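Structures given as structure tokens follow.
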Structure 1
Amino acid sequence: MMILYSGTSCPFSQRCRIVLYEKGMDFEIRDIDPREKPDEIAAMNPYNQLPILVERDLTLYESNIINEYIDERFPHPQLMPADPVMRGRARLFLFNFERDLFSHLSDVVNGAPKVAEKARAIIRDNLTQIAPIFNRQKYMLGDEYSMLDVAIAPLLWRLDHLGIQLPKQGTPILKYAERLFARPAFIEALTPVEKAMRK
């Protein structure tokens, strides 16, 4: 039985919850308030961060690593591309998401006003840059839903909540986001805290 220690408002935990629900397998989610983490979290992850996946004697942290493990362990539906070249590209995309988008989230949330504003602008501009992709295709990699869609969905869900407004050129991203939010696994994976982020 897989146990996911998941932050109730954590975008990285949300990614792992989405994958577990997409797979429709047997698992347990333990909701953790990120502001009041029990001591066991630091014992399982030296960085004292969520999410953490525990299965028998395996303990994993870092959402992309957890999600690739789940995807390999339960291959249906497959979320990473089967082809090694496409899989390499997908991993590079995931890496770029962390660098260009998610690494700025803590500045938006915790930074001084000027720092937060700059971080918002970086996220907004980087999202606007990829918007044209969705004039041509349904998902990040084409017509098939993949791990890239899972990875970016928690950020798109939080845009209003974080005060990030996309310009008109970003409209294709917002339409793409609505497709992601309509998926049953996405809806099931939401915590009450996350639901409250969008009115």
Structure 2
Amino acid sequence: MRLAVYGSRPDGHANVVLDLFGADAGHEFVGLLDDWPENAERTIGGLRVIGGIAELARLATEEIEGVVLGFGAASGRLAVLAAIEAAGLALPTLVHPTAFVAPSATLAPGAQVMPQASVGPHAQVGRGVLVNTGATLDHDVVVGDGSVIDPGAVLTGRVRIGSEVEVGSGASLIPDSVVGDGATVGAGAVVVRPVEAGATVVGVPARPLAG
């Protein structure tokens, strides 16, 4: 499949995707996508920026068959996913060989499971979700579309994560925790009570960030 990577930071997640999955015989990366004008001339690993969201329909007929998300933030992922799907492009699922995904787990289109990550039995990982390096999703976890689970985060059994949620590096969520859409769980936080939609929680135990 001929793929483009959305994102062009040479020190960002696009570089990670190309490095980890560029040798996959089932995919051919042919270019980068970016909507920041100052990034129009960027090149990573010999791939150049070939367009942005507004050009997806043209690219779908001329150059590419699918798109991989190459940015690590949760914010904005749903809009990019919707544009890719509206253009009729595929969202391939990427799983690193060193990751573990239980046979009963489900990965929606566009999900990425990075090195040493674990997705446990009956877990459900939504569209465009990034399960980053060394993150753990235990049994029956549900992660909503467009969310990002940062390196080393631990989601214990039956945790429910909404859409476009960011769970910071090293955070821990106790069993049956619920995190609402668009929330942020800070790095190292320990979630022991529900997190409201749009809230940012930090600390041990996690509490709403004072504003």
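Readers should treat all values here as calculations from the given coordinates under stated rules, not as data from a laboratory. Every value quoted in this text rests on a predicted model; they were computed, and no experiment measured them. Cβ atoms are built from the backbone, for glycine too; each structure is taken alone.
If you line up 1, 2 by mean count of other Cβ atoms within 10 Å over residues 114-121, the top spot, with the largest value, goes to 2.
Set 1, 2, criterion Rg/Rh (Cα atoms, Kirkwood Rh): the highest-scoring structure is 2. Among the shown structures 1, 2, from which was the value -3500 of helix-only ellipticity at 222 nm (-39500 (n - 2.57) for each DSSP H run of 4 or more, over all residues; to 500) calculated? This figure was derived from 2.
Where does the value 11 come from, among 1, 2, when relative contact order in percent (Cα under 8 Å, 6 or more apart) is the thing being computed? Working through the options, I get structure 2.
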